[in-house]
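Colleague: Have a look at these structures, which come just after this line.
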Structure 1
Amino acid sequence: MSEILIRPAIDADLPAILAIYNDAVATTTAIWNERLSDLDDRRHWWQDRVKQGFPVLVAELNGACTGYATYGPFRPNDGYKHSRELSIYVDAAHRGKGIASKLMNALEGRARADGVHVLVGGLEAENTASLALHAKHGFEQVAHLKQVGRKFDRWLDLVLMQKVLD
């Protein structure tokens, strides 16, 4: 397999980010939205993240964006300013190839450089791949919230996992 390059997202990556996002919305419980996004929405989202100083990283394989990772505010109040909630998504055709782990390592490195104290992942309780990814990278489960979301005509549980970085 070719080398996976992790780098900051650029405007040219947005169509791939959009496709990955919309696939997760349409076919998984990883994102609890029901509406598909469009390119303008993803562009505003990316620009807003960058403007706030949050990373949007992509995994590039053979010249194509195959996944992305970011973090942003955990909660809005000032007391949470040292905690961030992360998101990692990989194109369905490229899952299981170590891309998510490379994105997680890069995102954690960026978080440490930015002085983030805690990273938090909010995961659907039956998303075994994401639960395993976070556990592999030293995250621990700290909460299991039952039936707090709904998608695909069923109730969803939310698992919170965290990693203290320093």
Structure 2
Amino acid sequence: MTHAIRAATDADLPAILAILNEAILNTTAVWSLTPSTLEQRRAWMAERQAKGMPVLVCELDGVVVGFASYGEFRPWEGYKHTVEHSIYVDPSVHGKGIGRGLLAALLDDAKLNGKHTIVAGIEAENIASIRLHAGFGFVEAGSLRQVGRKFDRWLDLLFMQKHLTA
């Protein structure tokens, strides 16, 4: 099995949608409660790409099994060198290096585009994501307790960050 990471195209939107909606319906990786639509994902991708922000997919044997992107951390000019990212991987291929490959590609893109800091907002009990980020040199930057609610429980948000430039 070989995987390849590349820029997403419109043809990838159904797979991106399926992966995202699986995460919405079954995990605390994303705190949305309502599944997304193809039109919403299309608008999201167009907006990211129009701003020069990447939307990447990972193919495993020709099938899209994960996607990742980064976007503005906050909408004010003072934050223009900081981005926040997300990575979603089909659960059928967890543990196969897809998340690592996507994160490495996002970090390379952010450096190339002159970003100084990249931020991850992670549900505090998502140990796999915390370990993935720590393995790439992200450090814990703080947490917000009980700021989200999903599946009838309160969720804590852990922020991790990595400086890309000195």
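Colleague: Quick check: 3.5 is what I get for distance in nm of label points 7 Å out along Cα→Cβ at positions 55 and 127, calculated from one of 1, 2. Which structure matches? Walk me through the numbers on the way to the answer.
Modeller: Working: 1: 1.9; 2: 3.5.
Corresponding structure: 2.
Colleague: Going by distance in nm of label points 7 Å out along Cα→Cβ at positions 31 and 143, which of structures 1, 2 comes out largest?
Modeller: Numbers: 1: 2.3; 2: 1.4.
Once distance in nm of label points 7 Å out along Cα→Cβ at positions 31 and 143 is tallied for 1, 2, the winner is 1.
Colleague: Taking distance in nm of label points 7 Å out along Cα→Cβ at positions 7 and 135 for each of 1, 2, which is largest?
Modeller: On the way: 1: 3.6; 2: 2.8.
When distance in nm of label points 7 Å out along Cα→Cβ at positions 7 and 135 is calculated for 1, 2, structure 1 comes out on top.
Every number here is computed from the coordinates shown, using simple stated rules; none is lab data. None of these values were measured; they are calculated from a predicted model. Cβ atoms are built from the backbone, for glycine too; each structure is taken alone.
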